[in-house]
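Values in this text are rule-based calculations from the coordinates and carry no lab data. Everything numeric in this text was worked out from a predicted model, so none of it was measured.
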Structure 1
Amino acid sequence: MLRRVWALLLVVLAMLVAIALPAAADEDDARITSMAIRGELQADGTLDLHMDLTMHFSGQHGPFLVFGEDTELPTNPNHYQHVTFDVTSVSSPTDAPASYTIEHRRDHASVLKIGEEGRSVDGEQRYAIAYTLSGMLRPAGSYDGAPAEDVFDWRAIAPGGFKVPIENFSADIDSGKNASSVTCMAGDVGATTPCEGFSAEGSAFQLATSVPKGEGIRIVSAYPAGTFPDAKLELAPRRTWANMWGLTPASGAAAAVTLIGGVAAVVRISRRARLDERYLDLPPGVSPATADHPVGRVPTPTIPVSFTPLTQPPGLLGTLIDGSADDEDMVATLFDLARRGIIELDKRPPTDEGDDDYAVRWLDPEGRIETAPWERRFLTTLFQNSSEIAISTEGKQLVEATSHLKEDLDKGVVEAGWYRSSPAAARATWVSVALLVMVAAIILGVVTFLMHGPFIIPVALLIVSLVAMVNYDAAQVRTAEGSVINDQLVGFKDYVLAAEAGQLEMREAAGYYDRLLPLAVALGVESQWENACRGAMLVTGEHLSLPTWYVAGTTAHSLSSGISSAMLSSIAAVSSSSGGGGVSGGGGSMGGGSW
């Protein structure tokens, strides 16, 4: 059950990650033979630009340009400088298709795509693009840690923005004001290498160079504070590990209420759900004399150590004690069928991988020995092709047979009156509710992250869902009669453990070794049961005689664990068969390619 839950969660998370990731770009880009940019910086911080772009195509639709919208601020980890991109006009002197679209992506970028879907172009084509970048200036003191001067920071080409080199690149920018300092840097992110072919005079900057594949160009100029009084800096929230939690008095209180209240509610419900029905005013493991004895849901009392030779099928008893039909219950059922002479277990040579292997023979296909309907179903499924199978080679039949057996054992504990409803269904309902809360927490977390809200609240809700998931076993409730049998099982298990440790004698139990061995397997104490019985026989000067259905030369534990391991390996064997550029340069930076 839990494996399916975690698998579903991984699918949900994978879908969310797929939504969040931008598509990879096509590397089959046209050549960029020339890119010439002219621009003027306006008093309000808007950069008006005109680009003459020349590219050589071979069957593509046209160029695309990616403009970054957000720039990291060096002394303010909580905000970006937000730049707005807009297009004034696009034309083509060579009559190439010049219609365009603008797409605003989730990764803080805008994509200008030029051309038509149904038309391709070849050879050298020229484009004239007029566009604006608003918010390019950072006025002095406009954000926490801002320098005491106005700063113009233009990432002309983003590092990694173009997948092909730009053979001839030029930029001619007039800022309208004389700068106190100007720097042009070329290379990767964070590079400080001076640009070749760069010059600055008065308010103008000129650059004429080539740009290798994947490298960037950045021009930074500084002006005395107040040089651009009309410029406004637009800040955009920036998510970091330090600020993503959004911890404030209000969000902290909301998260605390969600976490403490949710966990307290889950714990309270779990404690209440774990209270089995019991016959009131009777000692553990004792059934009432009358059918109308009062019943209540009360805490489990101390269960006394006792020896009760239970006669119910060990697979059902193993399912009762933990509410789940497990591998131990499968092996216990095989042991019980072998003990009753219905099947025979025999050791085979190891598999090619060196694993243990066992043969299982159906000795009574005619049904002379009485079997329960669910046992008959298990046998007919397991031996549907032959009256003898090798566990290592019959994985498909084992999958089907064990699936039927687990289903029937789950139904059997309800039909026996030990549970009011299917334990597996009760756990599934509990897990489903916890999973819904978990999915809600994940969705809320994604929305909160995208909306820059307090991430601490969905995390608190996620913790609540995990606490609920861990307590999934609280969903199954035994009836009063189920509690009686369960108390006897617990008393017997403690009896075996105490006897093996030499804390009590068990002469009366030694004669039950053969009969109760399958139950000991279901309870996981077959080794202790064998040791205790052997010790009890030695006290009388006798030796423990192994039953005829027992595989010679093995211990109870080695036989049960060997069969269990062989079954799991066989079942597992069946199961296993069964672009162009982005932009990382910040606001106003550019990358691109062809499409």
Structure 2
Amino acid sequence: MQNNISLAPGLTLPLKSTTKCSPNIWKAVACTLQIKPCSRTSHANQLCRDVCLDILSQCVDWTRVSPVHSPESICESLSPEDPDDSCVRLQTYLNPSSYKSSRITGQVFSPCKGNPCEADEVCLINRNCIHGINCKPYLCRPGCKLGEVSPYMVPDGTYVRVPTPNSPEGCVKICKCNKNKIEEYKRLLCYPLTPCLLGNTQEPHGTIFHQDCNQCSCYAGETICSKKQCESTSLSGRNTAYTTLPCNCPPHYVPVCGRNGITYPSTCLAKCADLNDADIEHYPCQNPCKANSCPVGQKCVPDPQVCLSLMHKPCNQYECINGSSNCSYLPKDPVCDIDNQEYENSCLLAHHNAKLAYRGRCLTKCKHRSQVCGFNGKTYISECAAFADMVAVDYEGPCVAMGLITNIKSKQCLGVKCPELQNSNCIGITPPGACCPICGGAMRLLYSRKQIDRALFALQNHTTKPLNLQSVLEALERQIQVAQCTLKGYLSVELDIFVIVHSTERNPSDLQLEACIREAEKIASLINIQSPRIVSELSLSSLTAASIVHTQMSSSVNNHVNNLRLSILAVILVGFFQKLVSSL
């Protein structure tokens, strides 16, 4: 019996018998092409050129193929010409593994894999039930597909950007997912995708480059750079005046509050972030209801946010609740009070004279008593309050210091007791300005303020929540597929967004730690290739570049993780191999 293989529409090649071409080759091909992505930096799943030529030469019956085709001509379209490009090699999968199977502990799983929800629903990880004990580890929510043929969905209420039909590139409109339909909301002003002028040179739109020690990107004529303080060495060696902080600010900890909702470690760092004296209050950001009174008959409830553009005026930090409102008619937007009691919305909380702890559902796998310092330099009333703000805990107690900026995983503050690392050999980093190291996959994100300003202008301050930091982080976390990983982040003093993907487990396994590293690298790749998952969603559309900044674990731990990963991969693919062999 002769077998054929279809490599492209209209191109079917006859195969030699299995006695002349081992079925193990096709099993290896099937295996490698199921691994996605095959590279940390790209989503290519092409076979390498030399591998493609070998397979087609060995396994195709060229006596029955038109002379217009050859291994070389076919492989030109199936594999990259440059040997340095990302591609898949078969050698690892053709030879038996030297790793002996053992019981795998600390498993990772993706509850939404295979989409267990209905066709008009989007699957979200239920982070209050990731182990699926007496509950489902996923949630099904109404959603919208971003196109007729697109499988990607966003939850109901999400704002997206859609190209304007029959218009030049750079013309988009803001739409909203409402009851399973994408509805037009506002049109953005068209903007040309012009290059960025840098002295006598220019960088094309969409490029990522460096200026000294700073990563930069060009977006529609806007040069976007982080604001690192680059070290310059003196003739006698190291520059002793170098503080590591932006604008070479002194490492003094005298926190101030910016009108954008950020607590800065000092006035110098706030002004370095382009705030002026009128934008700064000379004390840490605190309960906004103490300084802002609502009209008579209304009650103030804190609603803190971090605004990503100074054009976001006002950057409201509270809301006023009408005492005569019928709360049951208001949308469900849960909040949690200081007694760990949940209310369907802030209106009900205000009517019960309860004190807000944080926005969102009451969390269960965290401490809801005792102050903590977040890695963003803000003091929270509890660990749960920090987590609800998508901020990781730096150390217990109120914030008392700021750390110097480093590229390594090390303690940066004297007099601060850092929590013990989940794994002393883990991949991780000390976040910029934080005191303590943390395990996880870390990245620094650049974003376009002009893109945010354009959206703010179009929305006319009617709906600005999708453009704040919380919405960006929530949208990024939806890209994570592994239930044992979560995402935290903040706007750093170097004017980029620091993000870390770390394990939700108190004592994670090596495999769980590695899975979170891979999730971070996946998100960075999506941003750098400007995936439709990024550019289509309004909250993420301003992100222009990502750089991975975590440090590597020891080689022995890394080898152990590689063995665990290969073992799990073998379990997943064994059923696939059995079906493939039976068809040959």
Structure 3
Amino acid sequence: MLVYFEGYYYPDKSVFDKIKVEDPDKYVVPVQRDRKGWYVEHIGYLFVSMEGGGEPVFILPKNFLKNDTAHPEEGLTLLGMPGVKPEKVFDSDPEKNILSQRGQETFLPELSLWLFRAMSRYREEREKEKTEIQKDELYYRAPDHGAYDRDFLSTAIHLIDFLSDHRNLFTQISKINNSGRAAVDWSKTIQQHPFIKGGKPYYLDLRIKDKAINIDEELIVLYYSVLRYLKEKFHFRINYGEINYPLKTRSEIQNYLDTGVGKRRMRDMKGKYFRDDLLELWALLDAFFDCNISRDDKDPIKECLVTKQFHKVFERMVDALISNSDKLERLKNQKDGKLVDHLFLYKSLVGSKHTIYYIGDSKYYPDANHAEDVALYKQFTYARNAIQYNIDQYYIHHKKNPDAIRYRDKDTEGYNVTPNFFICPKIEAGNLDFTQHSFAAASWEYEPNRHFEDRLFDRDTLLLREYEINLIFLIAAYGAYEDCWTDSLHKTIREDMIDFLNETYNFFKIEPMDYPVSSQNGLIDKWPFTKVFRRTLEGKAYKEDEDSKDIILAFEKKTETGKKDYKFVHDEIKDYVIGGSIDDPIPLKP
């Protein structure tokens, strides 16, 4: 098995020999060259059958390469690990791979398998959609023969998955076939001379019934032998436990593949199984032994699942984890033709009785860049469109609002805070963990988009956060169809945004009184507090709920404008506050 990295410059063209076809200078995907070396621009999986056996080839995203943490001048290494340069790990053979010396030989094979699973899921989902898939977005090629018409790696993965899906099958067959195997064969035992003691014969050498291996066991032995072959040759992480059968060696299975013996053996066993699970296993093994056999030596089997637009795969992976846009398609596909990457409905940042749309965008930047210019403009446009959509639905047309979505408070004319965010891939130096999403806010902060300073509750004040997620985890979770992280990530995003608001603004909760209007003859009328002080509180006030008596006020903590505004508002309204406090800030609560 070979592993390359997208866009990395290899000093020797020969490292790409395993993806050659027909003639010495033709490859399944283009191999480029410039003064720095040889490189490929695709990401994904390739397989080409050839004399001596083809090998699965993987091209991983260049995100997994970082500057050597010990010697940055040495350039890029795998996850920044000292000395682990791509040309030292491209071959999984233990004698040629520096990771084997570190006890980390399973990392790249496992990552490669998860990448393939993720891209396979992406292909399946895209093929269900009506839009045409362009070749740069996804190029898939599979062999047109074999029991499953399936590529080598898909077949290997299905064989691995079969183990976890059918463990009871193997236990059951083992019990049935071993029953009676240890019974004494008395007809053979009594033919020996017994040891006589006290007039009684004792047979010291009991003959055990020799039960020949049956056809079910033969299939299972071959299956476990193939699993061991995949584990030993490609370092796939496979836990098949203790096996009570004598298995075939790696070289024997390789011979089965190279010579066609495996294919012939499967043909001999055809028609001998009647259980659905054994029929499925036979078909998988038949496809496996068929994978490296070309019908014509001049026309090798060529397989691939590659992309030059991995940012689209990344976007789909993130969307599977955080969006609940299946209910929000109308808002996700906006009238101006823009398509929101990620959209979900969750608890409001200000108060928890109501919900609001969280609007996100994926930013797959291999070189650790940040969004700017057009990307920022688009993201803020998404937010404005979402606000207008909800104003139209619930405030102008007065449609039913079963999700308790709240964007605007009629009394204060304040607008709820619209959560906006980017999500970027994160690769931590030396981190090989597939199980932790490491989802957290990035250190990078964006300037808010606004028309006026110190108006948090203004319609045109839009804040933006950036989050990072462990790319290794994301690939594995998407490939495993683990979409169960949604609630956890929603909670993390909301809590971080509330923390950010509390760091940026001082919040006050007050219960105001109506403004008394008097004349020389006494009290004439009482005017609503929000009407009297509308200009004073513009963009600074918001009510969590329509029926609430309390008003939330917000002032920027760190700007001179915020400090001046607070003093001015404080002095203007202090005599009309009968509850809460205009003196002591109260942070927002998750």
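Observations on the structure shown:
- Origin of the derived value -6500 (helix-only ellipticity at 222 nm (-39500 (n - 2.57) for each DSSP H run of 4 or more, over all residues; to 500); candidates 1, 2, 3): 2
- Computed 1.52 for Cα Rg over 2.2 N^0.38 Å - originating structure among 1, 2, 3: 1
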